[in-house]
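Engineer: Below: a set of structures, written as structure tokens.
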Structure P
Amino acid sequence: MSDSGTAPAAPAQQPAPPAPPAGPTTISFPTLALYMLASLTFGLAQGMGNYLISGNLQAVQATFGATTNEAIWLMAGYSSTSITASILLWKLRTQFGLRRVAKIALVFLVIVSLAHVAVVDLRSAVLLRAVAGFAGAILNTLAFLYVLEALPPQHKLTTGIALGLTGSQVAVPLARLISPQLLEIGLWPQLNMVELALSFACLFWILVLPITPPVSAKVFDRVDAISLPLLIVGMGLIAVVLSLGRYYWWTEATWLGLCLAAGLACLTVLVMIELNRERPLVNLRWLSSADMILFGGSMFFSRFILSEQTTGAIGFFQNLGLLNEHMSGMLWVIFFATAGGFLGVAFINRPENRAAIQGVALALIAVGAWMESYSTNLTRPQDVLLSQALVAFGGAIFLPPAVGWSFAHTLKWGIQHLTSFFAVFLASQNLGGLLGAAGLGTFMVIREKFHSSQIVENLTLSDPLVAQRVQQYGASYARVLNDPALRGAEGNTLLGQVATREAYILAYNDLFLVVAVVSVLCLLGLLFHQLLLWLGRRRARDLAARTAQPA
């Protein structure tokens, strides 16, 4: 498809999905505050769904008597359904109405949350998480639509985009901040009580706060009965592989390869069907344009950066034995930096500022990640407050300009592409988060094995310093072990644990450095792209000037 900027004509018989609500030109402050609060509630409910579990895996393991690998299935179950449910729910709300679909989905979410409180079996909990992922997929859309409803048209794609993203992003640190107090009361039930309360709050907003109903249109046809299952199964299997691959390890579990092959096969058949459809589920030709590829890459990068905080910084301190309550100061800094970034960029998120905002964001992320790449076993959360604030703030201001620009670009091509746009945005957010966590986690494991081999290779008892350290560690057992040989064995064990800890620290430093390098490369790419655009505009001006000159 050409990228010249001329909107292609939609087929006459294709019903167009509804455009965003026009919204009022003026609105009272109390009403605006209510809609903003509703949007924030929807965003928090969506974000808390998985982050409360991922941030408290030890409590989940204790509740179900499960290993780490088994507990991760709860997150995999949620991701496997939420990654594609957004597309199906978008089509459902277009054909049957937003409020009707939202009410049904939120009632299911409330029922699932209630069942979570009572469930004591891990398999049942995984099934419930999968249902919750499907029912909660509409929350992201509601967070956007409610904030857009309250704003005048000139602020929808600037301020509205930034505010609509705030709730789901601040949920990352907030979930860990409230967890210690919840776990003092109990384990799994208390974590789910938060999700239950937010589900009730979301249902309340849907029932009492009106929203402009979109124009209904018939968007389902008979081919969807084939395409939708292929999409759900294909993306769901890939989500499971990305969620569990680094825990069961990619090349060791045969079923991971089978799931990946089956998922790719389903998606391949889906692409073959969609390319030959008159009304495709997702417009693949339009999505393959340079602009949409650039947008998808931006979304993947934003999720990659957020993975640095969860997989990187938080994982680093967890490896040193720290719990969420020990990282509260750092988490509050991340929370305020994230919220401040979204609120700050809301006032300057205009098309002419997009490149400058993203350039500043990439620079902040690169500096913050580089600062963290010098961590040691003495590094504590209070030592990384500045670097984490830079990364959180940079990640927050990077996302809204990309979403606002791409949304406006989509509307120029025609509202019939909205389904495809939301498919890219929501899939890139979910899939990007999974890819970021899987990629960074796998890289860290590989580098830990490398550093561990390097360290152990130089630990020999013939080295006087190593022998002295083993003796010192063994001496700590002198009161309970009289046998020198046993004390020496325990000393060797403690030395091995210290070596493993140091290998992990070096691996995390490598991870932080990779994030910094990727950020710098993206910054250079952005600058090069802006240079090409400037040269193109200059060449066009020169050509226009020569054409205007009399012969």
Structure Q
Amino acid sequence: MNEGSATVLVVDDTPTKLYILSSWLRRSGHQVVQATGGLEALAKVRELRPDLVVLDVRLPDISGYEVCEQIKADAATSSIPVIQISGAAISPADRAQGLERGADAYLAEPVEPDEFAATVEATLRYYRARQRAERMAERLASLTEVTLAMNSADTFERLLATAVEGAARILGRHAGALALPPDGRIRRFTAKPPQSVATSKAAAPETLLALSAMSLGNAAGTEVFTISTGDWLKLMPDADISGDVSAVLCRTKVGRPPVYLGVEAAQPLGGDELNILRQLGQALALTVDALRAYTEEHAIALTLQRSLLPARIPETPGLAIGWRYQPAVDNIEVGGDFYEVLRLGERVLVAIGDVQGHSLLAATVMAELRHALRASLIGTVDLGTSMALLNDVLRRYHPGMTATVCLILIDPETGEMEIANAGHIPPLLVGGGEPRYHLLGNLLLGVAEETYRVDRLTLPPGGCALMFTDGLIEDRDKLLDESLEIVRQLAETVEDDLELFCDRLIKQFGAREDDVALVAFRRVAAGSASP
């Protein structure tokens, strides 16, 4: 069928007229389907979805006016054009009624062949333009949805699968994609309509380099080109295609690996389709770069974060110690949570704290407080004096910043403990009865001049203490007291191996929106030490 041909349903109960109209249409290169009644016409419209209906007004069962109204009332067929034709209803009122009830054109007999052919072509021309516009609008809406889904993808696998599934669904063709994530392993994805579900396979690194050299070279930009069936099958050996492939290769910056997106083009893509493919490829390249940048920044942030924390926990005879640091699941910025364990002669200092915010400044302040704490413990050890010094450092050098800190100084042999707390969650003490939180402390650091109280108590043999930052327990939909109670109940049983206990705490609360630091320690028999 040539580009100008169409499937036309001719509806007339007069055999001679039905034959003549059908002959004229066939002479113009159109395919003709016939019906002799209104109900039969409606059934064929629903079944065949013709490109055009030529409809007599006077039919033996229902009128052509009513047939036209029903066609236009159905959302599935409303865009099909209808030309009404009549040798009896030829008055201006008849024509007006036909047009008002949905006809796209109205012809009164006798009709000249040229007039009829011209009316058919004009009506089809409008119909096809409307079809193209509606199809383009649908594709643009789908393109927007796919682009949003790509931007929401949190892994490269999901991103590439979304892109290739979207290309197959929007363009109705077999699609494939290649990209190089930061791990250095080329990914290739394919999808085929109507299911359009992506499948993933590994690919040789040279495939993407060869494609890049073939079109873009080392330059940045976007290139749309055609690749032969054989070359496509070298890239996608499991592809089920029967023709050449239209493809787009995109690189956002010089030196960046490109991304490749292609669709089968056994029937060549039109200009609108090539534009959609180009936009999809560009959106994929930008999103891959954004996710790559996020991944790299996240790795850098974690490396920096961990470099600011203790490289190791010192051996502490008489104490078993377990600790965890878990960064926020979706935050690439550096946080201000910290912990510290220091040997001070026969005693051990355990500290935990949380500087306000997530930023390089928060991490810097956290490092300063750790160093200031260490300096304050050289010589005479006085927790109240150390805490006051930290408060002065924060107020003088970082006004407007706040932090919470809790310090515990313990003699493992006797169990004697000193506790100073500046606005932090009180430590949870386990031993000699039900687990209980210690008393609330003083004002947090950085707010005002404060005298910090030092509480003295004794941890019994086998007794434990748990210190943690609020990131462990803060949930938007739960009261803080409820989460604190969950931790207290979990501490009613503390494993012999504190690592298992720490794991159980982390698992209970799952992935967190804020950083988590926690330290648990237990008095053990003389000669025992932290693992």
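Derivation of every value follows stated rules applied to the coordinates shown; laboratory data play no part. Values in this document were obtained by computation on a predicted structure and should not be read as measured data. Cβ atoms are built from the backbone, for glycine too; each structure is taken alone.
Engineer: Looking at distance in nm of label points 7 Å out along Cα→Cβ at positions 178 and 314, point out which structure of P, Q has the largest value.
Structural biologist: Checked P, Q; max of distance in nm of label points 7 Å out along Cα→Cβ at positions 178 and 314 sits with Q.
Engineer: If relative contact order in percent (Cα under 8 Å, 6 or more apart) is computed to be 9, which of P, Q is the source?
Structural biologist: Considering all the candidates, the number was obtained from Q.
Engineer: When helix-only ellipticity at 222 nm (-39500 (n - 2.57) for each DSSP H run of 4 or more, over all residues; to 500) is calculated, the result is -26000; to which of the structures P, Q does this value belong?
Structural biologist: This value belongs to structure P.
Engineer: Hey, log10 I(q)/I(0) by the Debye sum over Cα atoms at q = 0.12 Å⁻¹ derived from one of P, Q reads -1.23; which structure?
Structural biologist: Only structure P yields this read-out.
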